[in-house]
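Next up, some structures in structure tokens.
Here, each number is a calculation from the coordinates, and none is a lab measurement. As the structure is a prediction and not an experimental result, all values here were calculated from the model. Cβ atoms are built from the backbone, for glycine too; each structure is taken alone.
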Structure I
């Protein structure tokens, strides 16, 4: 599966969100996830894969590609090819409004994500649903967590998050942990088969 992370503006934190979700996929679900912080490097990797006549649909695992807030032909091509595109929004209503008035064309599934929200995450989700008429299954909000920010500033944020996924406390708030797990499940359900809350096939 190919999942692209992109933001219509600066501050969408695509790289961070990609790593947060990749950690959950790997540790909680035991999945193989390859992350590319440079989409141009991924383009070269994908080209070589095709040259070697490998069928990427039969390869196990997921590929997460970070496109940041770039706008060019290579990014647009990824939008057309990806199984899912995660649109990462900063906590700015004008950015949301502008995106939905002038959004790019995307062929696959779309997941809308507001990251590092300092306000009530439920308020942001209501904006998604009432103003932009989006479904709960295609939206998510990562709340601001002061302890995660503290570790992240010291380049220890993802190590702390991994501890939380394993059930080992590191001080991160319950809401942050619960919301990131919830977002990972929603994203998985776009491309995988679940029986209740149990992953059955992907």
Structure II
């Protein structure tokens, strides 16, 4: 089953990406720098297919909610006809010592949950679940060259590729995007997940079932 890479090909004030299967580009994306909103454009054969939009004003109005009900960095997903077909936001569980953040995903009336699992030198892992079943995995290397991130995408079914690609684009925009340009640079970031409930969501054998 599919193994896809999302490759950042341009950084700075207008980030650009390519979604690649082997040597074939199956989609492209652009993320321009704007004040007040964040836009992610997803194109297939040069034609817009999805538009992800985040409204800063709505985010600021959301801060009065309790922590467990607060939606963080919500991006609404619109199709080529400007119909809303989903959203991605982050939430945090209740509690103080064992709380953790997760991503809530809705796409064409189906619900998914994404988790971040930091595995130190093994890199960043992002398993995605539908109910209790893992349906996708994203891996991001620790080492980034010239501030151009690469995401490795594994899915059980081909129709999940676009959803996971949109998830990666939002992830890169809110967590790893840098608007200044670096040439011949190397950056290494390590993260560790200690919460056992989250760490067990990562199944190292999952991607072997996708290849």
Q | Test item: FRET efficiency 1/(1 + (r/R0)^6) of positions 137 and 185 (r between Cβ atoms, R0 = 30 Å, to 0.05) calculated as 1.00, pick one of I, II | A | I
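When FRET efficiency 1/(1 + (r/R0)^6) of positions 81 and 193 (r between Cβ atoms, R0 = 35 Å, to 0.05) is calculated for each of the structures I, II, which structure yields the highest value? List each step's numbers first, then the result.
Working: I: 0.95; II: 0.35.
Max of FRET efficiency 1/(1 + (r/R0)^6) of positions 81 and 193 (r between Cβ atoms, R0 = 35 Å, to 0.05): I.
Have a look at I, II and say which one yields 1.9 for distance in nm of label points 7 Å out along Cα→Cβ at positions 17 and 33, as calculated. Write out the running numbers ahead of the final one.
Numbers: I: 1.4; II: 1.9.
Answer for the origin of the read-out: II.
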Q | Computed 15.4 for mean count of other Cβ atoms within 10 Å over residues 9-16 - originating structure among I, II | A | II
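Work out the source of 3.1 here, i.e. which of I, II gives that when distance in nm of label points 7 Å out along Cα→Cβ at positions 41 and 105 is computed.
On the way: I: 3.1; II: 2.4.
That value comes from structure I.
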Q) From which structure (I, II) was FRET efficiency 1/(1 + (r/R0)^6) of positions 97 and 169 (r between Cβ atoms, R0 = 30 Å, to 0.05) calculated, if the value obtained is 0.40? A) II
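Tell me which structure, out of I, II, gives -2500 once helix-only ellipticity at 222 nm (-39500 (n - 2.57) for each DSSP H run of 4 or more, over all residues; to 500) is calculated.
The read-out was computed on structure II.
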